[in-house]
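Structures follow.
Readers should treat all values here as calculations from the given coordinates under stated rules, not as data from a laboratory. Keep in mind the model is a prediction, meaning the values are calculated, not measured. Cβ atoms are built from the backbone, for glycine too; each structure is taken alone.
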Structure P
Amino acid sequence: MGKNDWHWDRAKSTGPADRAVRFDKAAKAMAQSQKRNRDILDGGSGCPILVEGKKDEIALRALGFSGIIEKINRGWDRSRLVAYFHDKYGTRNVVDGGPPLILLMDWDRTGGRLQTALRDRLQSMDVKVDEELRMILLKTMKPEGRTVEALTPYANSLLPLIRSYSEEE
């Protein structure tokens with residue numbers, strides 16, 4: 001066994017779990033975020049999700065998200081954007097007491113930089129952000145793609161799982 005063969009075997013053994021387990025974990029996280037995102041009148045917390053652009057919103061709608069989805073790519077500089085989110089959503093969610101925003105940037109390099117920049121600026125204004133969904137999707141859905149919009153083709157597979165977790169609550 002050569003030096004490279006050892007690395008290949010190790011990579012296979014420490015790689016991501018099989019697809020069914022990964023999709024199950026992703027669906028559970030999405031169901032929890034959907035509950036926070038739903039309108040207050042529908043039993044949710046009215047917590048908006050911040051995404052990069054229109055295609056990300058389309059992907060989340062295809063996955064069953066029904067609440068507010070805010071896009072950061074609207075031609076504003078970051079300072080104006082952060083001030084807008086602070087003024088509109090405050091520093092705490094009034095329904096569940098948690099963070100007032102779910103921050104869901106892509107899990108590629110650019111998305112990571114945006115996530116960090118927005119989180120740091122929002123937190124400097126005492127606005128906490130919910131990053132749990134992004135962290136779970138980063139770990140579970142990386143083989144399928146590194147962007148929110150890359151989830152769209154998997155909506156039919158994920159929706160029944162998401163619904164099963166939503167019904168449990």
Structure Q
Amino acid sequence: MRFAALIRPGGRVLDLAAGKGRHARALSALGFRVTAVDRDISALGDIPGDAIALDLEDGSPWRLGGDWDGIVVTNYLHRPLLPAIASSLAPQGVVIYETFVVGNERFGKPARPEFLLRPGELLAAFSSLHVVAFEQGEVSTPRAAVIQRIAASRSFPCALP
């Protein structure tokens with residue numbers, strides 16, 4: 001939420017792998033028009049905006065279009081989607097991405113390499129964008145984990161939060 005201010009006020013935001021909708025609800029409360037996408041949308045019935053049931057890993061081409069003012073992804077990794085995320089941003093669009101990185105296996109799940117970023121991987125994946133913030137390392141809240149996060153914009157310069 002710290003980087004939500006980078007997204008155009010009232011803009012269209014895509015919450016990928018939305019889970020129970022924590023970010024979709026918070027972003028909606030900030031005035032964004034949110035579309036939440038997850039394989040199972042049963043927990044998303046009360047979110048303001050759209051909830052789309054979609055298996056992001058079924059090999060289908062990207063079907064969510066472009067021109068998103070913001071794309072938010074947390075605790076999810078499917079590497080084939082990374083280029084589509086970057087190319088689906090509006091000219092002033094922002095991606096905010098956070099998930100687990102190698103080293104997290106000592107804290108529990110996810111532990112399999114295909115679900116863990118390599119050091120600096122988000123920097124490489126979004127190298128066509130302008131990085132506003134990048135962090136990687138251990139965190140203790142909401143639980144002990146090793147994470148990597150990036151906030152990156154299609155435009156430069158952009159206003160910092």
Structure R
Amino acid sequence: MKFVSIIIGSKSDYDVMKECSSTLEKFGVPFELIISSAHRSPERTKNYIQQAEAKGAQIFIAAAGMAAHLAGALAGTTTRPVIGVPMASGELRGEDALLSTVMMPAGMPVATVAIGKAGAINSAYLAMQILALNDEELRVKLLEDRISKAKKVELDSSEIEVIL
């Protein structure tokens with residue numbers, strides 16, 4: 001079975017990353033979600049990646065704050081796409097996590113999305129866009145979602161617009 005793997009660095013990341021899992025659920029995309037840390041449980045992280053790949057993980061989403069090495073640890077362990085979600089935490093409110101996630105060495109890419117909730121949701125959408133390259137049904141669902149969002153903008157505008 002093909003699925004998306006979501007790995008969060010600590011339980012405190014769950015409140016934000018449940019937005020990612022909820023988005024995947026809305027589209028019927030299977031996923032796993034675990035807590036594992038690049039620093040506190042590196043062997044668990046490495047073992048999980050290997051097991052998840054063997055079970056069919058196609059894309060890994062990694063969410064972590066502060067030093068945020070989780071996405072980089074995944075990228076160094078797998079050749080599957082890795083999407084990093086920087087989490088707002090600590091003194092720098094996620095800016096350190098953003099830089100740690102986006103500034104990967106050449107040849108070790110991590111697709112990096114926004115800090116926090118928007119990033120959690122966008123990580124799900126990006127994962128689904130990648131999966132939709134080989135899944136016509138999912139591609140259609142994503143297209144319908146875009147059309148729905150465009151219609152919502154038009155409806156919202158019609159309620160307040162003033163045009164001469």
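Assorted remarks:
- Value 17.0, calculated as mean count of other Cβ atoms within 10 Å over residues 120-127, assigned to which of P, Q, R: Q
- Entry that produces 11.3 once mean projected area of the Cα convex hull in nm² is calculated, selected from P, Q, R: P
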